[in-house]
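See the structures that follow.
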Structure P
Amino acid sequence: MRQLQLRTDKMLAHVEDGVGWITFNQPNKRNAVSFAMWQAIPEIIEDFAASDDVRVVVLKGTGDKAFVSGADISEFEEVRNTPEQVEIYEAATGAANAALKSLEKPLIAMIRGFCIGGGMAIALTADLRVTADDGQFGVPAAKLGLGYGYGGIKELMNIVGPSFAKEIFFTGGRFSAADAETMGLVNRVVPVAELESRVTVLATTIAENAPMTVKAAKAAINEGTKNPDDRELDRVAAMVEACFNSDDYKEGRRAFMEKRKPQFQGK
């Protein structure tokens, strides 16, 4: 196991068996994200993106109360009190979300308990969301008088569609794990006791597959969610061609013929 050394102990990151684990570690505040935590996310993603020992990344929260309950409002008086501070804070949150979205490797959100506001925005950056049956979801902007930008709403709409996106934003309410499954907000709902084992199996399964193929598939699907004029289809085509020219493609064919499990190297 490889442990990353970070500047805050409120974020944890380690690598094990091809899976990079990112843990929001502020359980006394239901894993609300502090300024230092926002700053740590791009650092972790930069390491995981560049590391061959990471093929899949999982986001999780410490404890049994929350994935992430939103931003750490208790520190706003200190770190978000002047226009200059607000600009710095918004730059940190923007950089964190951009880093998560830019990751070319599969990203899984492992959710239990509260996944609210900024926590749900973090979960939406993931490719797959698996929740325990105690998951609670919501964006309470309408109950706080907050404006919510197009980008965040578009991310949600891409996943659940316009009608459910409107219901989530118009009501500002909380939705159960079952509601989230109906909306298509999550891929799976599993019993609390099985959450980590089920996510570990899912992550390990992906990690054992051909990394270049998975990367190309993620790129193609992500391009499909963009407006047609913004799609970089030539980039996707080049990634697909690289798969066919790879050693992994040769290994996949050999393993199939020899009736054995392939050992992909991502090359």
Structure Q
Amino acid sequence: MPSLSFLGTGSGIPSSERYFPCTLVHLDRLRLLVDAGEPCVHLLRERGAIIQEIDAILITHGHVDHIGGVPAFLQGAMLYGRTKPLSIHLPQEMISPLRAWISALYLPESGLGFSINWMPWDPASPLLWEGVTVTPQANGHLELCYRGLLDADSSKACQSYSLAIEQGDFRLVFSGDLANSSELSPLLSKPATVLVCELSHITPEELAGELAKADLKTLCLVHLSEDLVGDREDLQSKMEEILPAIQDVMIPEDGSVIDF
């Protein structure tokens, strides 16, 4: 039975109520961690031996709220005696800096006790695991957020992705962080069981416009902007009203588990 465990559902703004983005996906024997915002290793430890069992970490982009927990995860896995190889899938531009950061933190990869397979995203080559397919779709989030910053490095590739995870009839879409709502259109061109969608960089109205004709059963709203996070009940009621065809509209709390 597929399930989602929402470890962190917050935005990039630190909060005492919501941690940075991190979702654990269970698909039969396969366990995937989508993004690794802090303090993911502590939240995983509360779930027993899952640190040793995760098959892969899927990083949507290089913003610190999505990737900052990776070194602590690796250290925790080492200290708990993990031996199982780990795949980390992420933007190509983040591999060398992240490996250098891990080394600088006195965590030599050769001393972890398990191997890491660093895999850059390639939209033309979906990942395949025992009947599960993960397809990345490039989006413009980092291009929009980064290019206009003072002293922004023009050489940066600004790679960011949304993800579609499929197993049989179950289809799970992670929006990641977006540049605009229209980037969801290709992801929802075929039926989806659940969409986990951010609402920091697009508005509820923009999202509703994209979902009006989508074949979607469950909508999970995460990464809420500061003006929305305090009115979650009103937001949920509003989205249920304007999207009556969607069976379930949810705003998961940190720690929420949804089975399908």
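Worth pointing out:
- Source structure (of P, Q) for helix-only ellipticity at 222 nm (-39500 (n - 2.57) for each DSSP H run of 4 or more, over all residues; to 500), computed value -6500: Q
- Once Rg/Rh (Cα atoms, Kirkwood Rh), for residues 191-238 alone is evaluated on every structure in P, Q, the highest one turns out to be P.
- When mean count of other Cβ atoms within 10 Å over residues 71-78 is computed for each of P, Q, the largest belongs to: Q
- Which of P, Q yields 17.7, 54 [Rg and Dmax of the Cα atoms in Å, calculated]: Q
Bear in mind these aren't lab numbers, they're just calculated from the coordinates by the rules spelled out. Predicted, not measured: the structure shown is a model, and the values here were computed from it. Cβ atoms are built from the backbone, for glycine too; each structure is taken alone.
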